[in-house]
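Participant: In the part that follows, the structures are each spelled out as C-alpha cells.
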Structure P
Amino acid sequence: MKTYGILGKNIEYTLSPHLHKIIFKKIGIDANYEIYDGKFSKNEDMFLKNILEKIKLKEISGISVTIPFKEKIMKYLEEIDEIALSIGAVNTIVLEKGKLKGYNTDYYGIIESLKKLGVTITNEKVYILGTGGAAKAVIKVIEELKGVPILVSRNKEKLKIGIKNYDVINYEMLGNIEIGKLLIDTTPVPLVKEMLKKFEYIFQLKYQNKGNDILCIDNDYKSEKYIDGHYMLGIQGLVAEEIWQGVEINGFEEIYMEFLENKISEKE
C-alpha cells in the first residue's frame, strides 16, 4: 500500500485526506493519505528534511504542502516546475527520476474556481488579501486573466519591500473603496460583513469545516457571486493526483459531489 499525505502546521481541520480517499477509490489505488503536522516540531527545517527524505526513500509516494511551508520548502527541492517557479511557491511534491520535484496545483484550482464563479476580470482591479504562497498563485492567475492585482496588507510599506511592481494598499484604504469587482481572500481571518458589500464577487480560498476555527463569511451573504475554497481544494487535489499517478483522471464533478456530500459526516 502506498502512502501520500499533506504537510503543514496546525492543519487538523484539513479535508484533504477525505478528498484523496475518494480519488483513490475512483481510480482503484490502494493507498493512505496522512497528515504530517509540524506544530510539535522544535526544528522546522529538520522536520521538512525528514519528510523529504521519506519521499526519497519511497516511504511516501507524494505529498501536498500547505501553510506555512509552500515557500520555505522550495530550497530543499532539486527541480521545480515552471509554473511553481514563476509563482514562487510549491504545494505538490513527487520523486521524478530520482529527484524531488515541486509543482503548484493551487494555480489550477484558482483558475477553475474563478470560472465557476463566472467573473470576468479583464482590465478590472482585483483586491487580494494575504501575502503568502497562495496569494502568489492568485497574483499569477489574475495577471494571466488580464486583471490588475491590488495587494492589501496591514503593513503596506513592509510588503512593498518584498513584492515589487504591484499596487499595495492597507485595510483602511480598502475600506474607503465605494464598490469593487472582485475581492480574493487568502487569509484565515474572517471578513468584516460591511466590507463584503463593497464587492460584486467574493472568492475565499479557505473553507469552513466542522471543528475548524477558520470561519467563512456569514451564510446569509453567500450567493452565486460567492465561492469558498472547497472547489479549489478539489481541483488542486485532483491535479496533484494526476502528477503522482502519471495519468489523467476523468470525472471530477462526480468526485467533487461525493466529496461535498460526505465531508461533514466524515468529521463527526
Structure Q
Amino acid sequence: MAEQLVTVEEAAPFVRYVTLNRPEKRNAISTPLRAQLLDILHAHDHDDDVRVSIIRGAGVCFSSGYDLRSPLMEDPPYPSAPGDGQWARQATDGWFQIWDLAKPVLAQVHGYAMAGATELASACDLVYVADDAQISYPVVRVASPPDWQYHEPLMGMRHAMETMLTGDGMDGIEAMRRGWANRSYPADQLEAEVLAVAERIAGVAPDLSQIVKRMVHRQFDVEGGRAAMRAGQEFQALAGHQASVQSFKADPLAAMKKTVQE
C-alpha cells in the first residue's frame, strides 16, 4: 500500500483540509506527493460533498519545496514532452491542473514555503499566510529561474524583478503587500481565519462559484498571464547551460554556503 503523503479531513461542512503529510521531510514535494495531491483535488471536483479545499502543511511549515533528493521525473503523474526543459514543462502543467480545477482551492501557509512550495501555493485560488511565515525562492541565486514562473504575472514587474534578482525571502506581511498573498494573520489566528473564508465560499452554490472562478482566470488569460508563465519554461531550461550553474551542479554544497554567507 502506498504511503499516505497527503491526508484529507473534514474541516467544516463542504470544506476539506488537504494536508501535505511529510513533516519529517518538511513536506518536501516529491513526485508521489504531487501525484496524490492532484488525485485528491481532481476527486474533490467530482464530489458533491466538497465545495472548497484548503491545502496546508503538517508540522512546522507549509513545505520546503521540491524534494531534490528524489527523482522528480520518475513515474510522473502525467506525461510531458521530452528534451531540454522537460522538468519545467512537467511542473508548469501540474500547477495549472490546480489552477484549472472547477472548485476553489485555498493555500494556508505557516512556517515557511520555499521554491516549489511557493509555486504550489501560487497555483491556489486564494493564499493566506501567517505574519511570521517566510516565503522564498533562494535557488534563483545559484541554479535557475523558477520552474513555474508566477512572479511577474502575479506580483508585477518591480516586485518580481527585486525578488528574482536578490533571491531574498519575505515574511507574510510583505508577501501580502507584494500581492503574493491575499491576507496575512498572526500565526495563532491563521487556521481560524482561513476556515472562516472557506466557509463563506462554501456557502455559495458550486455551479455559480465555478463560473466566477473561470471568469477571473479567463480574464487573466486574455491579459497574457498564462502565456507569460509558460514562456518562462524556456528560460528555466536555458539557465542550466550557463557556466555559473554548471559550477553549482559540480559542487552544490559550496555554492549554497557561499549564497548563505552573502
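Just so you know, all these numbers are worked out from the coordinates, no wet-lab data involved. As the structure is a prediction and not an experimental result, all values here were calculated from the model. Cβ atoms are built from the backbone, for glycine too; each structure is taken alone.
Participant: Given a value of -11500 for helix-only ellipticity at 222 nm (-39500 (n - 2.57) for each DSSP H run of 4 or more, over all residues; to 500), point me to the structure among P, Q it was derived from.
Facilitator: Considering all the candidates, the number was obtained from P.
Participant: OK, next. Assign the value 21.5, calculated as mean count of other Cβ atoms within 10 Å over residues 29-36, to the correct structure from P, Q.
Facilitator: Q
Participant: When semi-axes √(5λ) of the Cα gyration tensor in Å, for residues 197-244 alone is calculated, the result is 37, 14, 6; to which of the structures P, Q does this value belong?
Facilitator: Numbers: P: 24, 14, 7; Q: 37, 14, 6.
Only one of P, Q returns 37, 14, 6 for semi-axes √(5λ) of the Cα gyration tensor in Å, for residues 197-244 alone, namely Q.
Participant: Quick check on the output: 2.2 is distance in nm of label points 7 Å out along Cα→Cβ at positions 85 and 205, derived from one of P, Q. Which one produced it?
Facilitator: Structure of origin is P.
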